[in-house]
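J.: Next come the structures, one after another.
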Structure I
Amino acid sequence: MIIGIMGDTHDHLPNIRKAVVALSQGRAEIILHTGDYIAPFVIPEIAGAEVPVVGVFGNNDGDCPLLLTRCREEGNIEIRGYFAELECDGQKIALLHGHDREKLSECVECGMYDLVVHGHTHRSSVTRAGSTLCINPGEVCGYLTENPSLALYETEDRSARLIFL
C-alpha cells in the first residue's frame, strides 16, 4: 500500500493542487494530512485527490468547526482532532501535527508505532528511532523553506521518499 503524506498547506491553493497531482501520480491509496490547513476553502482542493484523506488539526487552524463541516460535505476527507491512530496494511500509525513536542516525543519513543507522521516544523525529514519510522513531509505551502514537499510511504518495504514540488 502506498500512503501519501502532506501537511502545512497554509492556504496555498496552487501548491495544494500540485501536491494532489503528485500524490495521484505516486499512486497514493490514502493520504495523511499533518494539519495547518488554515481556512476551510482548502478542503475541496485536498478532497480532489479522490482517495480517503485522514488528517489532524494543526496549531494554526482557525475555524475548526467549519473545517469539519467542509470535510463532511466532501465525503472522502476527515479530520480526527489533534491526534489520530490508524492501521494501514497491518502497520500502526500515529498522526499528529507536532507542535506538542512532548506528545510527539512520546509517540516516537514508546515503540508502539511502526510509523509516526507529523509536520509543524515545515522541514522535511525521514528518521528512525528503533523500529519506528518518523516522517515529516515538510511544507506544501513553501512559505518558510521555499521548497514545497510531501512524502510517499510504501508499507510493503517500509520505505519513505520525499517529493519536492
Structure II
Amino acid sequence: MMKAVVAGSFDPITNGHVDLVERARELFRNVVVGVGVNDTKTYLFDSPTRLRLVRETCSGQDGVTVEPFDGLLVDFCREHDVSVIVRGARNGSDFDLEVAMAQMNRSLTGIETVILPVDPRNAFISSTLIRQIARAGGSVAEYVPGAVVNELSKEIHHG
C-alpha cells in the first residue's frame, strides 16, 4: 500500500493546503501531513500551534494523519514508510522550484514526487499573503479554515 506525504510549515494552513491534502488522499490510500520547521523562516505561529491547527483542520479525514518533523523531509519519509511526496504548484515559478526539490529528493533517497497543479480557485492564496492581510486588519475567512481565522485574530490582536 503506497503512502504519501504532504509537507509544509503551514503558517498558517490555508484552503489551498486543505485542497492539496484532500486531492492527495484521493490518489493515495494513506497521507501523512508533515508539519515542518524551516530554520530560514520566521513564524507567526509556534510549532505546537501550527501542528494543532493542521490536526484540527484534517481531523475526520480517513487515511490522513498529521505529524511534526524537523530536518530533511526525506528522513521523515523514511521514518514513516512514505514512498511519495505530493506537492502543489500555483504557477511556473513554483513548478520550477518543486522540480528541483523533487530531483534532489530522488537523488538522495529514490523517493518520487508528484506535483499537482493547484486548483485555480486557490492559485493566489499563500500563507504569506494571509499573514499580511490579517496583520493589516483584512478578512481572510474565505481563504483559511475557521480554526485559523480564530487563531489569527487572537495572535494579531492580542499576541
Structure III
Amino acid sequence: MAKKKNDGAGGKLIADNRKARHNYEFIESFEAGLVLTGTEVKSLRNGKANIAESYASEEGGEIWLINSYIPEYLEGNRNNHDPRRRRKLLLSKREMVKLSASVNREGMTIVPNRLYFNDRGLAKLQIVLAKGRKAHDKRQVSKERDWKREQGRLLRDRG
C-alpha cells in the first residue's frame, strides 16, 4: 500500500492539486462527497489518484467532477470502473446554487483542491471557488512569498 500523508483536517490525504494554488486565487472552499463505485474506493485506499488536470462544472442542477484520474483496481474483475469517468459531487442545494451563481455571474471557476478520507473513512473532495490569476499576478505572489521566506531567515539568524 502506498504511504498516505496526513491531511490537516484529520483525514488521510489521497491527492493534492498543488498547481491550483499557483494558477488561482482561492475565494471560498467547500467539502463535497463523491459518488464512487466499490473498485474506485479500493483504488483510492491504495493512494493512487490524480486531480491535477480535473475540474468541476455545473450541469443540469448538479455539480460534476470531470477528468479526474482514479486508476483501475488491479484485483478488480471485469466490472472494474473507467479511470476517467465523470463523478457526481454531493453538495447541499444551497452550496450548489451558490457555486453555479458565482460561476455564471462572476466568471469564477470551481477547482478541486484535495481528495482525502475524512475521520469516518468517507472519501471527500475539497473544492474551491477561485479566480484565475494573470501572469503578472503570479509573479507578484511569487515575489511576496520569496520575500516572506527571506524575512523569516533574517529574523531567525538575527535573534
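J.: Can you spot which of I, II, III the value 1.04 was calculated from, given it is Rg/Rh (Cα atoms, Kirkwood Rh)? Present the calculation step by step, with values, prior to reporting the outcome.
T.: Details: I: 0.93; II: 0.95; III: 1.04.
Derived from the structure labelled III.
J.: For distance in nm of label points 7 Å out along Cα→Cβ at positions 59 and 139, which of I, II, III scores largest? Present the calculation step by step, with values, prior to reporting the outcome.
T.: Numbers: I: 1.3; II: 2.6; III: 3.8.
When distance in nm of label points 7 Å out along Cα→Cβ at positions 59 and 139 is calculated for I, II, III, structure III comes out on top.
J.: If helix-only ellipticity at 222 nm (-39500 (n - 2.57) for each DSSP H run of 4 or more, over all residues; to 500) computes to -10500, which of I, II, III did it come from?
T.: On the way: I: -6500; II: -14000; III: -10500.
Among I, II, III, the structure yielding -10500 for helix-only ellipticity at 222 nm (-39500 (n - 2.57) for each DSSP H run of 4 or more, over all residues; to 500) is III.
J.: Figure out for me which of the structures I, II, III the number 3.1 belongs to, where distance in nm of label points 7 Å out along Cα→Cβ at positions 67 and 99 was derived from the coordinates.
T.: On the way: I: 0.8; II: 3.1; III: 1.7.
Computing distance in nm of label points 7 Å out along Cα→Cβ at positions 67 and 99 on every structure in I, II, III gives 3.1 only for II.
J.: Moving to a separate point now. State the single structure among I, II, III that was used to calculate distance in nm of label points 7 Å out along Cα→Cβ at positions 115 and 131, giving 2.4. Don't jump to the answer; show the numbers that get you there.
T.: Numbers: I: 1.7; II: 2.4; III: 2.9.
Answer for the origin of the read-out: II.
J.: If you don't mind, there's one more thing I want to ask. On mean count of other Cβ atoms within 10 Å over residues 27-34, which of the structures labelled I, II, III is highest?
T.: Working: I: 23.0; II: 20.5; III: 16.0.
Largest value of mean count of other Cβ atoms within 10 Å over residues 27-34: I.
We did not get these values from a lab; they are worked out from the coordinates using the rules stated. Keep in mind the model is a prediction, meaning the values are calculated, not measured. Cβ atoms are built from the backbone, for glycine too; each structure is taken alone.
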